[in-house]
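Just so it is clear, none of the values below were taken in a lab; they were calculated from the coordinates. Quantities reported herein were computed from a predicted structural model and do not represent experimental measurements. Cβ atoms are built from the backbone, for glycine too; each structure is taken alone.
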Structure 1
Amino acid sequence: MTRSDSDSEATAHTSRLWTWLLLPGTLWMTAFLLASLLLVAALAFGTTDPLGSPRFGLDPGNLAALADHAYLTVLLRSLGYALLTCLISLAVAYPVAYAIALHGGRYKNALIAAVVVPFFANYLVRMYGWSVVLSDDGPVLKALRAAGLADGGTRILQTGTGVVAGLVYGFVVFMVIPLYAALERMDTSLIEAGRDLYAGPLRTFLLVTVPATRQGAAAGCVLVFLPAMGDFVSAQLMGGPDQIMIGNLIQDKFFQGQNWPLGSALTMLLMAVLLTGMLGYLRRARKDEAEAAR
């Protein structure tokens, strides 16, 4: 047996070992995911009895109710907030990831830890703290008033700005990590080549760095968009009645309105939107891989 055959056999053995190790957890998660999805899908065609208890059935009324203007408005608002959160997170995370990956030196790991570790705190606790920072008497508005950029009637909470600020604060770390990984893998000689061709820093960044790291940016957008679309804590703490998101509607139907079938139908609508975004990302990722393999 040659050395190459031995290496191939060892690689195949390692691959089989990892497959067997991952199989139990994969089957466990898949079984419960599919079971919960089927339960929600079946309940979406159900009804409620006079006491508000859910009953399975074949009533399409809940799905037809999704065409109501009020629900579509909330869905579009949630979609707009999630997309805006992706764009702002991208603008915030790119400089952070760029500075750490290309200029962090031996402190890269410590700097990434400084970014990530605070997000290990409970999400709800962080949102409560952020609501205090952005409150009418909080340090942000005080600083803006002192600088003459805001008056006594300016508010951040109970507005769409407050909701998006909460979403960005909650999920921006999911943008930093994939961007950092993409920048870390990027060939820095490309940046040097751009400078040698007399391109300025901004032009080099837009024409060299951004295309080289677009897969990391796309992955970050997906990781931010998915949880932001279904989030309800930020809208509940930072927004008002006119800023509720689809996650708030689902929570209300399940816990306050006692209308589980309609809540299940709204859940299926949300999952359809998220699945569409995920499939679009996977299609784009496969296309990029095919182009890179040429």
Structure 2
Amino acid sequence: MKTFSSIYNFHAQQKTIVTLGTFDGVHLGHQMIIRKLVSASALMGGESLVLTFFPHPRMVLKQDDTIRLLNTMSEKIELLERYGLDNLVVHKFDADFSQLSAEDFVAQILVKQFNVGKIIIGHDHRFGKNRTADIHDLRNFGLKYHFEVEEISAQEIDHVSISSTKIRKALEIGDIAMANEYLGYDYFFSGIVVSGKKLGRTIGYPTANIEVTESYKLIPKNGIYIVTSELEGKTICGMMSIGINPTFENHPYTIEVNFLDWEGDLYGKNLKISVHERIRDEMRFDQFDLLIEKIREDEQITRKYFIEHV
């Protein structure tokens, strides 16, 4: 898959089969569209092309810095690479681009720049300035500019009501099972291992403190989770705590992972953490002995999970 950082960096050598959208999460609904795109490009003898945007349009149009996304751009690229796409164009979404009329977008971008032969789009997709154009407008543009339009019906894409919004809400309430089901893979994030207060060492459970640098990346609800990561070429199981560790006073918000049966120096490493299951909410204990007892229970649950899911 070739990746381009702007619409204007891509120059079509042959007809393209295009889909476009934010594709946050690259969930099962998105995967359906992408598979159709790749199949159609093979049948037509053209090149498949996904057009996506960064920042997320809501960040620009509504100046919303509270939105949390399922993927960073590097994660989205990693996910899209799995499906045999020919081309990915990641275009900067800004105020000027948002003012482009629907017909100018079609004529200048899809037709002139992409040499579009066919566009595959979700049933509810809207585009152009103020998102005023819909599938009916796109069909009319297709007739005018000589390209095909294939609509993914509501029945096809909404058979389980999959949406990025629903997945975000599931993660925000700690329903990792629903999020993973809709995504079609285990939710993940990456971060740098930084120095912490080393409290875990004092109770026999040393942790790697993960710092996620992208502030817009959605982190699941505070609590205890079962996770894995790749360390030295091996998949390592672990328990993750997200939150403020209420047993310890004035403890900052942290993401901490205790890797089972593994020792080593992780400081400065960038780790990808895959989240498999939620164990419980974080809890406050009046005595450290009770905290340690609960962590041992979490460990037993975690080990049992991996025995059953190997």
*asked:* Matching task: 3.1 is the computed value of distance in nm of label points 7 Å out along Cα→Cβ at positions 24 and 144. Pick the structure from 1, 2.
replied: 2
*A value of 16 was derived for relative contact order in percent (Cα under 8 Å, 6 or more apart); which structure in 1, 2 was it taken from?*
2
*Looking at FRET efficiency 1/(1 + (r/R0)^6) of positions 40 and 96 (r between Cβ atoms, R0 = 41 Å, to 0.05), point out which structure of 1, 2 has the largest value.*
2
_Given -8500 as the derived value for helix-only ellipticity at 222 nm (-39500 (n - 2.57) for each DSSP H run of 4 or more, over all residues; to 500), which of the supplied structures 1, 2 does it correspond to?_
2
*Comparison of 1, 2 by distance in nm of label points 7 Å out along Cα→Cβ at positions 48 and 88 - largest value held by*: 1
_If Rg and Dmax of the Cα atoms in Å is calculated from each of 1, 2, which structure is the one that comes out at 22.5, 74?_
2
*So mean count of other Cβ atoms within 10 Å over residues 168-175, computed for just one structure, reads 22.8; which one of 1, 2 is that?*
1
